[in-house]
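Below: a set of structures, written as structure tokens.
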Structure 1
Amino acid sequence: MIPFGMSLEETLKKVSEFREIYESDDQAKKLIDLAKNLEGVARHASTHACGVVISAEPLANYVPLQHPTQDDENIVTQYEMHSIEDLGLLKMDLLGLKNLTIIEDCLVRIYEVHKKSIDIQNIPFDDKETYKLLQAGNTKGIFQLEGDGITRYLKQLKPTIFEDIVAMVALYRPGPIQFIPDFIKGKHKKKKIEYLHPKLKPILETTYGVMIYQEQLMEIAKQLAGFTLAEADVLRKAVGKKIKELLHSQEEKFIAGCVKNGVRKQDAEKIWQWILPFAAYGFNKSHSVAYSMIAYQTAYLKTHFPVEFMAALLTSEKADIERIAVLIKECKKMGISVLPPDINESFRNFSVVPQEHKIRFGLLAIKNVGENVVEAIISERKKDGHFKSIHDFISRIQSKTLNKKSMESLIKAGVFDRLEERNKLLHNLEDILEANREIKQSLNNGQKNLFENCSNFNHSAIRLKQAGAISLSDQLSWEKELLGLYVSAHPLDNFKTIFEKRAFPINNITSGLVGKTVRVGGIISGIKRIITRSGKPMLFMGLEDLTNKIEIVVFPSIIDRNPTVFQENKIVFVKGRVDNRDNVPKIICEEIEEIITA
């Protein structure tokens with residue numbers, strides 16, 4: 001009942017149902033009053049994820065130390081980072097990138113499948129196929145180049161050299177983003193590139209006359225004004241951090257240096273005024289090159305080893321169900337099938353099915369299924385081969401963590417489909433778990449089945465009671481909940497014809513349609529509710545069709561007109577105006593109509 005970001009006091013004033021329960025339920029009142037007293041109190045001392053403090057002497061000589069919350073091994077300072085720097089201690093941030101793990105994982109998979117070792121540090125940086133992938137905007141999963149905005153610019157730029165990627169990584173940030181159109185025009189010779197002084201040409205030629213990097217500013221100061229590199233670095237700091245007094249002294253020094261080097265004073269003043277707006281947003285080129293190296297490496301792997309790359313990418317995101325759904329859509333777009341999880345073929349993570357251009361779902365990507373159960377399954381399978389029946393499975397898996405929650409999730413996700421129908425297993429779940437407990441107890445007591453080593457041992461000892469097959473809609477609902485996507489089918493498959501006739505495909509909604517009214521159809525995939533200043537509910541609703549998904553903004557007046565339709569998994573038509581706030585197309589709902597299924 002508490003809208004995101006709203007305090008308890010505000011909620012009591014603005015949300016009538018919350019206020020009603022507060023006033024009518026003594027237990028709720030007591031709980032809320034206690035929570036109000038605790039609201040805003042610091043609950044723990046947080047630790048900087050990658051900050052390391054370095055000193056010449058033991059740190060205890062300078063600052064008080066402590067162990068982090070629930071951590072007896074590591075030591076942290078009791079002072080926060082700004083105080084540490086003010087004391088003159090060295091604080092370094094040692095960053096880690098999961099993209100490096102993705103690359104390493106991909107290289108291992110390539111070797112396992114193709115018996116081929118790729119030296120990622122020495123791949124060709126003029127690979128035409130890799131640049132084609134970037135030019136086409138197929139950047140899902142590519143480090144730094146994945147967002148809709150930068151993808152749009154890449155398609156316009158059509159990069160052909162590594163320097164283009166470096167520039168785009170540096171430019172696509174608040175501030176310098178305004179210079180991207182000039183850079184693209186310069187690349188395609190749609191704009192005459194002019195320089196205020198001939199000495200600027202060799203410095204700015206590779207970026208088509210646009211000053212992008214801090215190093216370019218420093219080189220201009222060095223070549224035109226005779227600055228040393230140390231002096232040029234002071235100028236970089238003054239411009240980048242907008243230090244007024246330092247900037248004024250640097251302006252005088254720059255102009256005087258230019259004049260001394262044979263540049264006319266009025267030209268020097270023009271150059272100073274010209275470089276200021278660029279330099280204020282200047283990016284460190286060495287930083288951009290390092291990022292672009294990883295961007296190019298991931299693009300190269302996606303181009304030449306797409307199945308291995310996507311399997312590694314899916315594995316890195318296995319804990320994020322929504323992200324997995326996005327990546328599996330990308331796999332389909334690339335012509336790569338992602339097979340559902342299977343008790344006899346799935347491993348911990350997403351795996352490549354050799355020679356088939358397919359990826360098999362990993363067991364750890366299933367919600368509520370823990371690492372211990374997965375390790376027990378894979379270990380047992382390696383030791384004694386495939387599971388032949390559900391009885392064979394529960395006889396061989398003795399993990400303590402094989403409980404009702406994990407077993408139910410494995411069943412609902414379709415892991416046992418080749419052994420037994422899902423609803424039948426769910427209907428017999430208690431009996432299955434009881435049999436598993438009895439087998440564990442027998443083993444603990446040292447008992448052994450007399451016939452267990454015989455070749456004709458009956459693996460179907462559990463007598464499963466019959467149950468009706470699960471409906472497709474329930475099956476799909478389970479898959480969406482536990483895997484993040486529909487695997488067996490899509491709830492909208494039967495509506496494909498009606499959507500083609502009466503609805504606009506969500507995938508075709510772009511910023512070019514802003515202000516236009518469209519009609520879309522799909523399934524409600526999620527609802528986020530907030531309370532407006534007037535105290536009325538407003539919704540941000542996810543709508544998904546067979547092509548893509550989009551956010552629908554629903555104002556109170558629309559909710560009042562048809563309040564019961566706004567529920568997850570309902571199939572609807574929405575008519576509304578395309579909006580592009582935050583550079584992401586969305587629809588402002590004007591009408592909504594539920595499609596009643598038979």
Structure 2
Amino acid sequence: MPASRPLKLWLNAQCQMFGNVSSAMLVRTLPDSTAILAKWPDQSIDTALLTSIVSTVVEKQRLQLQLLENNHYLFGHPLIINGECWGIFVVRLNLPNKTALPALLKSLKLGQFWLEFITQSGAAEPQHTSTPAIKNNEADPGAVPNALNASSGFKESINAALVHAHANLLKENSVAETCITFVNLLAGLMQASRVSLGLFDSRGKNFRLEAISFSASIDQRTQSMLAIREAMAEAIEQGVRIDCAATSQQPTDQSSLIIHSHQQLLRDQQAQRISTFLLRRGDVILGAVTLEFQRDSLNSDEEVLVQQLIHSAAAILFFQQRASQGFWQILKVRTLAWVENFLGKNAWRKKMAAAVATLFIVALFIPVDYQLSATANVQTMEKYLVVSPQDAYLGAISARPGDLITKGAVLAQLNDEDLRLERRKIASQAQQYRQAYDSALANSNRVDAAIASAQLDQASIQLQLLDQQLTRTQLLAPVDGIVVSDDIAQTRGAPVKQGDVLFEIAAQKKYLVQLFVDERDIAQLQPGQAGELKLTSLPAKIFTTRVKTITPISEVRDGRNYFRVELEFVEPESARQDEFSILRPGMTGIGKVYTGERLLGWVWFHDIWHWLRLSLW
């Protein structure tokens with residue numbers, strides 16, 4: 001291989017990075033002479049024009065920019081390596097605007113890292129003559145060493161080469177361009193006869209060759225390309241790097257590997273060594289890189305460099321593949337990967353989870369009878385109040401809460417001693433008025449008789465009033481029913497005022513159910529809908545009900561608004577009298593009302609859906 005090839009590659013890449021370059025030249029400067037190491041694009045460039053600026057750059061040791069004509073400039077820049085001027089980079093380019101000059105200098109600075117790596121490897125030292133004049137022909141540096149020099153600055157040169165490679169790969173706009181740039185860089189750095197790169201598609205299924213070093217096009221059907229693909233497939237299937245040499249035995253750590261395709265490729269290409277490296281992203285294999293050499297060994301420094309370059313290139317290619325995908329393509333790839341992950345081998349847990357999820361989704365669309373549930377309590381339809389007819393004191397109490405009573409039964413007796421004394425007094429006065437009336441009639445005293453008659457009538461009326469008050473001291477039950485008021489037996493002898501409520505009587509066998517329904521569900525209820533009631537005290541008994549009234553009365557419970565719905569009992573023809581006699585006002589339980597068919601998914605999640613609609617409105 002010609003010794004100037006790495007420098008030609010460097011000059012070619014630098015001109016591509018600059019753009020609008022018509023000709024370029026790389027000149028090596030030594031204390032006593034100078035020599036042309038590489039030209040671009042070919043040997044027929046105007047060497048005299050380019051070399052006219054070299055002496056000025058060497059003398060001033062800084063950038064020189066000389067205007068030729070119509071925005072065409074002669075650009076000369078010293079190449080400083082290890083603190084010394086190693087050479088001069090001369091280029092003729094079209095520069096419409098000088099504001100682009102800082103970007104060119106930055107690109108050249110990155111290029112110097114790669115050039116430093118080439119110089120450290122010993123591939124750039126020309127065998128020149130001692131004449132001080134610049135020669136018009138390219139210097140022949142001689143043969144390139146087979147191994148990189150292990151100098152003290154080699155680590156820095158590797159880092160410089162990596163930085164330059166990253167800069168070149170990241171500026172490419174597509175996966176194909178990145179692959180071509182990578183194989184060319186790798187072939188130049190490692191002095192390989194050919195570098196090939198193959199990639200899987202975004203799904204990780206189809207594999208194809210993407211780039212061959214220094215080749216503009218690839219025919220996937222040729223025998224040589226098929227042989228390279230077979231060698232890559234051999235490494236990918238085994239999941240390891242394969243290194244195969246023509247003149248040496250297989251390494252001990254690879255003695256168990258299958259290398260038939262690599263050996264066949266060695267014989268077909270008459271190469272000395274073939275190495276296939278895997279492009280990995282974590283545990284996923286993205287592709288493979290095959291390097292063919294006309295030398296039979298790679299030293300440890302070269303191994304490190306190749307591994308680091310391939311690792312970096314794998315990350316860049318991975319993200320470029322992802323970036324080149326459209327939305328629907330990404331969605332399709334992820335969906336297919338998810339399906340394959342669930343339906344693959346040894347995925348019984350995932351299959352079971354998928355089956356359960358499928359059953360769950362199907363169940364969401366099953367229609368069921370929806371029952372609206374709410375807390376309920378039993379109340380009487382008719383309630384009577386027994387109040388104190390007058391101011392008095394409580395006497396005997398005959399009724400207690402929960403007692404079943406009949407109409408006319410004595411509930412309590414008010415203390416009537418004061419009334420009886422008052423009646424005796426009025427009765428005595430009435431007797432006196434009668435005697436006075438009789439005496440006045442006997443004496444023919446009409447005036448006194450009239451006065452006595454009026455006083456007698458007044459006393460008689462007072463007696464009638466007292467008799468009525470005495471009669472009302474007995475509190476009687478107005479209807480058949482049950483006492484539902486508080487116990488007043490402990491307050492015997494306490495004063496009561498006229499109108500004070502002493503007893504509450506609930507009419508027996510005339511009950512209704514009060515259902516407290518959340519305002520979110522109230523719109524589902526209509527009068528006449530059938531329902532059921534189960535009481536806490538009678539869990540084995542289910543009562544049939546029907547919606548009677550939806551009241552506009554609401555109340556707040558636990559921070560939420562509830563409307564009161566009244567249900568009436570539906571007595572079947574076969575109902576026995578004692579089935580409802582066990583009911584008592586105030587019993588609580590759970591009431592359910594049938595509102596029609598609903599999907600099971602709606603039954604489970606309608607509360608969340610209502611909350612979201614209100615929250616997101």
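If you line up 1, 2 by distance in nm of label points 7 Å out along Cα→Cβ at positions 305 and 553, the top spot, with the largest value, goes to 2. Sorting 1, 2 by mean count of other Cβ atoms within 10 Å over residues 25-32 from high to low puts 2 first, with the largest value.
Among candidates 1, 2, the computation of mean count of other Cβ atoms within 10 Å over residues 57-64 that gave 11.4 used structure 1.
Thinking of 1, 2, which structure, once P(r) over Cα pairs in 10 Å bins from 0, in percent is computed, gives back 3, 11, 13, 11, 8, 6, 5, 6, 6, 6, 6, 6, 4, 3, 3, 2, 1, 0, 0?
Details: 1: 3, 12, 16, 20, 22, 15, 8, 3, 1, 0, 0; 2: 3, 11, 13, 11, 8, 6, 5, 6, 6, 6, 6, 6, 4, 3, 3, 2, 1, 0, 0.
Traced to structure 2.
Computing FRET efficiency 1/(1 + (r/R0)^6) of positions 9 and 209 (r between Cβ atoms, R0 = 35 Å, to 0.05) for each of 1, 2, which one ends up highest? The maximum falls on structure 2.
Could you figure out which one of 1, 2 the value 0.05 for FRET efficiency 1/(1 + (r/R0)^6) of positions 201 and 513 (r between Cβ atoms, R0 = 41 Å, to 0.05) was computed from?
Values: 1: 0.45; 2: 0.05.
Structure 2 accounts for this read-out.
None of the figures in this text is laboratory data; all of them are computed from the coordinates on show. Bear in mind the structure is a predicted one, so any value in this text is a computation, not a measurement. Cβ atoms are built from the backbone, for glycine too; each structure is taken alone.
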